[in-house]
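*Asks:* What follows is a group of structures, each given as structure tokens.
Throughout, read-outs are computed from the coordinates displayed, never taken from laboratory work. Values in this document were obtained by computation on a predicted structure and should not be read as measured data. Cβ atoms are built from the backbone, for glycine too; each structure is taken alone.
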Structure P
Amino acid sequence: MSEIERYLDSKLGEDVDRRGFLKLSASAAGLAALAACGGGTVTPGPSGPTGAEFKLGIVLPYSNVYAELGSSITNGIQLYLNKVGNQAGNRKITVFKEDEKVSTDDAVAATKKLVEQTSVDMIAGYVLSPNAVANRDYLTSNKVPTIIANAGANVISRAKKSDFIYRTSFSNWQPTHPMGSYVQDKLGLKNVLLVYANYPAGAETAQSFRETYTGKFAAADVAPPLGYTGDWAVWVSKITAANPDGIYVFLSGTDSVGFLNKANELGALKNIKVTGSGFFVEQDVLGSVGDRAPVGAVSGLHWALTLDTKENKDFVAAYRKAYNKPPDVFAMDGYDTGRVLVDALNAVKGDTKDPTKFLAAIGAVSFKSPRGDFKFDAATHNVINPVYIRELVKDPQLGYTNKVVATVAGVADPGK
């Protein structure tokens, strides 16, 4: 009996689930290729990891409205992997990327390609909430360890919590929940208008604000479609007509840029206090709008470029050196995603054959992050975040950026 036949004979006697069968097929093909070359064993080099390659599949948008976010998260993940020599637990970590784009069909196809064709050991990524939710059942049924690096869909930490999915970023509820009372009690705004992209993350953010803001709303919500490419004057004019004391905004990426450019052109925000979820005025947006940035805007987020801690300063310096620009919150989430993977792989000494043990190692990871203390909530698999309340300023050295004015520690998604 040949070496390949003995291998297949031993494996076919085991119980193998669908994902195991996919890996088995790939392993058999690898053995066949090796035999065709006349080799029977792989001799490791004089240095470096000697364990099996660990394949990390990344599903993030590299085109359309959130392309910049996908790039930042990828940069953050790679920055941390580079820091540890792209290895952990005596295994080389190899990254495989697929474009999430925007639609759930594209995101599902990208995920299946990585799992079924590339036979990745883990999936990380997802920017859009609907795409994370759409892939949840597939990833769970195929027992694929997964780290969500951005998508904030509340349901992932609640009714659709999965044993195979952890989130290193936030739930949509988290960054905004402390902001309703702050906008009312500290800023004194009595008449607010909600402005958000009309998709699940926008709706969940608006609902979170309503839970803690008890003042009046100036008019019906202003909710442009996600990835709007028309004339933003249509939406900006609704704000002018409502004449609110302030607005609370959840927009991101090119939506934020389009809105701020048009609002500046029309002078629509001159007498209105601008507040919102921090994504609206995050570094990626500020780098695009320049002097059209709404100085004085108050926002809530789980990180700020200006955080005065060693961990954050080291991260910012390393990111600038690697990519010649400042990081944003998405890069930071990616950086922490990379560390979670590395720490968990080291904890199990590279042995991921039992996904339950590997996932338990992921859940136990804790460290000092650029955002502050990092740890997961065992009840939700969602990271417990500080929320920093920030004011947009023009710093002499940093340019337009957000200065922390208050901190709400230990904000955990309620899980229901």
Structure Q
Amino acid sequence: MDFRLTPEQELFKKTLREHCEKNIAPFSREIDEKENGIPNEIVKGLVDLGVYGLTTPAEYGGTALAGEELTYANIAIQEIARAEMSMSLPVYTLLCLGWSFLIGKYGTKQLKEEVLPKVVSGEYFVGINTTEPGGGSDIANIKTSAVHKDGNFIINGEKAYISGVREAFEQRNGGHITMVRTDPKAGHKGFTFLYVPARLPGTTYTTYKDMGRMGLSTGGFTYKDVKVPDYCVLGEVNRGFYLNMEGFNAARILVSAACVGMAEKALEISRDYVSKRMMFGQPLAKFEGISFEIAEDHASLEQLKLYLQYAAWATDTAYQEPGFMTQRQLSRIISICKMEAPLLAVEIARRAMMHHGAFGYTKDCPLEMAMRGAMSYAVGAEGGYHIQKLIIAREYIGDVAVPYR
């Protein structure tokens, strides 16, 4: 058993941190305050380091190492989130990595050839598109429908609270992996995952005003008789519900990584500030009310980081060794990370703001945008706090603990 990163992983982490501190951190406030706030040059810099190819095989232009895809992606997202604390760039990147990973596993050859090289090169954004106006976590109640006709799926319906709407339609191109109902009589066994390219005729979209993560758009889609070719199916028709679980497991690892990276940087900022800020003739760190809070946060964060590394390793290993661990077993491990990470990140940012006093409430300090960004993952994105509890209860106690069964 070895808890260390390999020398190659350590070198990647060191190189990426240096790049992010120099080329991303100085622009984090600008990213947070502008629509379409992620500059092309920043994406290009990460492309040059191979970041957008970490979960894509070499045959499609990627840099993935078989059996280490999510381990490397976990490292990358943590480092990006340390530098860009509003969560806009980390979320943009983790969506591309997590959902292109699913395309690489289950997409048709034509779909992989069409999409993956352009994600790797930064030309395409790839996101996830399941939530509807009536709710997000109740996947079995999705109403967006698709009827197969003449080599296409004809989609009608509405999606809501989707990340990367403007990026896919205006800023770059790409598309969203979309859950649709293809067999109305089959319950959860009647859903299909389709990659829906942006800008298809019949697609309209809107955007929302969020409290945080300003540099990445959030919005919704309306589909009216939208034709999606057969080759855009992921896996098998009517098996989308199961791929959804697998895809969200990968995405939740990377969401947790973003929260961990941001929280680590916020805690360092707080540590350094209280070590120097004088109050009543001594540093703030001398006061146990502050130093003990930092100690508690540090302990919680270090435990979570290690468990998250384990979750990424276990997921990579499960793909390489069938039977090593089931998707449901992985779901428990990953949901523990996703349950803890966003709220811990929000709490660390909040405490750090309080340690800074009035300065922490200003936009001269990055902590307020960090707290706003992390909150998006506490309230629901990629499965909210209470949904993760339901998953953990189901896998630890058994199906008897699930209220909707």
Structure R
Amino acid sequence: MAKGTAIKYTSAEIMELDKQYSACNYEPLPVVIDRAEGVRVWNPEGRMYFDFLSAYSAVNQGHRHPRIIGALLEQAGSCTLTSRAFHNSRMGQFLRRLCAYTGHEMALPMNTGVEAVETSLKLARRWGAMHKNIPNGRQEIITAAGNFHGRTLTVVSFSTDPTARDDFGPYTPGFKTVPYNDPEAIEQAVNENTCAVLIEPIQGEAGIKIPDPGYLRSVREICDRHRILFIADEIQTGFCRTGRKFALDYEEVRADVLVLGKALGGGVLPVSAVVASRELMSVFTPGSHGSTFGGNPLAAAVGLAALEVLEDENLAEKALAMGELFRKEVAAVDCPRIIEVRGKGLLNAVEFEEGFDAHEVCLRLMEKGVLAKQTHGNIIRFAPPLVIRRAEMEEALAVITAVLADIG
């Protein structure tokens, strides 16, 4: 074998290697993805599957989009990493495009989604101390039950999911958790130390929980009246996934701070960011926050291409149309175990009756060539790349509807 040539393993061998050497912090489906393109992936043996998870919305533009891969390779040929100790030739161009896309004035680039969430929390706390005169250490941020904002110690401190939270104490103070989709609960939680409200416009990991119409506007009004920041986590819902640029757009609501990630990296690299006004971003000063890899030239080139693909290929409109087709066809399935089919754009969920094990359905879908993953036991999330064509959607739907119809 030539030096540097990768050893070809079977799916069974690969899964055994993972079992032996990887910490068991995930429970993946028993499938190995070896190659990917568009909405399709293949295992080492050449079996094709439709990807209906999209790496939790990180692959909105499809696997290995030619323009994004081209930008990656071109930039890799010149400069990949500088750190923020120096300027690089790509970050400014990327952030200018990101600000134009979001309508905000400034951006702070990071890598993973949870880093962006942590950045927004630091922004809110420092703003509260500097501009609301809240004594440092007393700042409070309101969050919603059922949230998923990541897995750092601070973030799991305000999680209500025992799987993510249990046994990781002591927990970070300074958060009040209220019911989701309940503006009055937010109103009651506000006090003189409140500096921000952090919510997902649609709760993804909770099972695609869509709030009532007017909820986001009510949150905006409460924040305005009490002079507190509205932080929207659009890491999973953003970048056309729901059929709009951002899920907030359904109510024409503007957050003070927008937290972004996943699809910003085009399915190639971890790229995240926080965007806000110039005034809010002014709370950060040299040394107060940073990241060795945040804003690196390779990520900037990829992020710029990722944004261009979203706009040039009208992926919001495509997600809207394909999402309507998906929900129409799945809702028509005669399956008494299903209690609801819901979603926006191509962020959809099928919820089964309480106590139903949706994992078994995911295994059956996998056997038939569609990859999807359950959440909270009885809910399956269906979220293919936004580049999916109608013929591909119809082919996948034939499998999905047949499997669901067999459940009864």
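*Asks:* Once mean count of other Cβ atoms within 10 Å over residues 115-122 is calculated for every structure in P, Q, R, which label goes with the largest value?
*Replies:* Largest value of mean count of other Cβ atoms within 10 Å over residues 115-122: R.
*Asks:* So, one more: Given a computed value of 13.4 for mean count of other Cβ atoms within 10 Å over residues 83-90, which structure among P, Q, R does it belong to?
*Replies:* Numbers: P: 17.9; Q: 29.8; R: 13.4.
Considering all the candidates, the number was obtained from R.
*Asks:* Can you tell which of P, Q, R yields 0.30 when FRET efficiency 1/(1 + (r/R0)^6) of positions 123 and 275 (r between Cβ atoms, R0 = 30 Å, to 0.05) is derived from it?
*Replies:* On the way: P: 0.30; Q: 0.10; R: 1.00.
The structure behind it is P.
*Asks:* Which one of P, Q, R has Rg and Dmax of the Cα atoms in Å, for residues 51-290 alone, as calculated from the coordinates, equal to 17.8, 55?
*Replies:* Source structure for this number: R.
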